[in-house]
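Read-outs: derived from the displayed coordinates by stated rules, not from any lab. What you are looking at is a predicted structure, and each value in this text was computed from that prediction instead of being measured. Cβ atoms are built from the backbone, for glycine too; each structure is taken alone.
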Structure P
Amino acid sequence: MDWTLEVVIVPVRDLEAAITFYRDRVGFDLDHDTRNEHMHIAQLTPRGSGCSIVVGDLPSQKAMAPGSLHGVQLVVADAAVAREELVGRGVECSEIQVIDERDGGTFFGFSDPDGNSWAVQQLKARADKPLIPHEARGRFGEGVEL
C-alpha cells in the first residue's frame, strides 16, 4: 500500500497575509481559496510538489498556535538559486550551510510572518530526476483549478 503525504496544515494568524506570503513571496501556486459563512481556507502547492499546505480557520487549524510549525523541509536542485529567488522576493533567509559535502547536505531556512519555519535542502539529483516528471505537471498541477 502506498502512503502519500499530500497536505500539511500551517497555523497562521492572518489568512490573507499568509496567502500573500506563500503565493507572492515564496512562489507557491494558489490551488484554491474557499470561503463561506462557516470557514475560510486556502491550499497552496510548491511548484513540482505532490504535497500542499493549507491555511485557514477550520477546527484542526485552530488547534495549533500560529507560528508553531517547525522543521518542514522543502527540497530544491540548487540552494543558491532558490535562496536568491526568495531573497529577491523579499523573504528573509538564513545563510546557506553545508553540513555534509555529499548531495543532500546543503541547507538554508526561512520563516513566514507568523514564525512557522522552513528548511530548504539542496538535492542536486532533483534537477535530473524530479519526483513529479515535468511533462506530468502541466496535466496535473500548474494552473489546474480544484
Structure Q
Amino acid sequence: MREELDNHRLDINEGTAEMSSMFEFLNELNRKIDRIAERVDSLTLAVHGEQPTGAFIVQKLIDREKDVFRSLYVLTETQPYASYDQLARKCLLSREQVISAVASLIQKGIPVLKKMDSNQVFLKLDPAFRVAQAKENLVGLQSPLTCYFR
C-alpha cells in the first residue's frame, strides 16, 4: 500500500512540474503574440499613412543588456553607427556576447537599426527612441548615461 501511495505522489509531482513548464511556455508564447500584434498594428498604421503613437514598451533589461545599451547609446553620440566589435571593446565582452545582447535588446522592445556595409553590420538606436530615452529613461538606467564614458 505504501509503495502505491509513493508512486501516486511521484506521478502527481511529475504532472505538476509538467503543468508548470507548460504554463511558463504558454506565457512566453502569449508575450510573443502580443509583440507581433503590436508590430502588425504599427505596420497597418504605416501602410495607411498614419504615424504610430511613438510609445515605446521596453521590458526590463539585465545588467549585460544595460551595458551594451549604454555603450551603443554613447558610441552613437559621436558617430552615426557602431559595429559589434566597437561595442565589444567598449563593454569588455566578446563579439558573440554583444551579438546575443543586441538580439535580446531587440526582442525586449528596443528599436536598434542595422545597416550592412562591406559585409559588416553597423548599429544605431532609432532616433525617436533615443530622444524618448533621454527624456523618460525608458530602459530604467540607474544613473545618467554620461558617467559611462570609458
Structure R
Amino acid sequence: MPNTTKTSGKRIVRLNPQRYAELLVAALPVKIETDEQHERLLAFADKLIDKGEQRSPEEDAMLNLLVYLIQEYEQRVYQPEQATPLEVLTELMAARDLKQSDLWPVLNSKSVTSEIVNGKRGISKANAKALAEFFHVPVEVFL
C-alpha cells in the first residue's frame, strides 16, 4: 500500500517516482495541439480507464493528468460547453463504443437509462454525478 498522508480532509497519496517516471515516458503527455496528439493521449487514457480498480496510484495520477489535458484541448477545439447534456452523453458513448446496456449499472436502471438516452428524460444531479465518475469528466457537462 502506498504511503498516504491526510491533510485538511484530503488524502494525499505519495507516488513511487520510478513508476510514475516510466508512465511519463510511455505516455509523453504534452499540451495537445493536434488531432494526432489528442487521439494518442485519448488511447493511452482509455487503456488506464480499462484497468478500473486495478490501477496503481501512479496510473491514477497519470489518468488525472491525461483527462485534464484532453478536456482542455476538447474545450478549446470542440467547445463542448455548447453541447446539451444528452449530446455530451451520446458523444462519450460513441467515442467509447458503448451501448445503453453498458450504462445500466452506472444509472442503476434499465428504464431510466433508456429514457435518458432517448431524450425522454433529463439527467438528474445524481445521474450526472454517476455519469461524470464513469466517464471521468466534470459533472457540469451533464447538467
For mean count of other Cβ atoms within 10 Å over residues 18-25 computed as 13.5, the structure of P, Q, R it came from: R
Work out percent of Cα pairs over 28 Å apart for each of structures P, Q, R, then name the structure with the largest result. Q
helix-only ellipticity at 222 nm (-39500 (n - 2.57) for each DSSP H run of 4 or more, over all residues; to 500) from the coordinates reads -21000; which among P, Q, R: Q
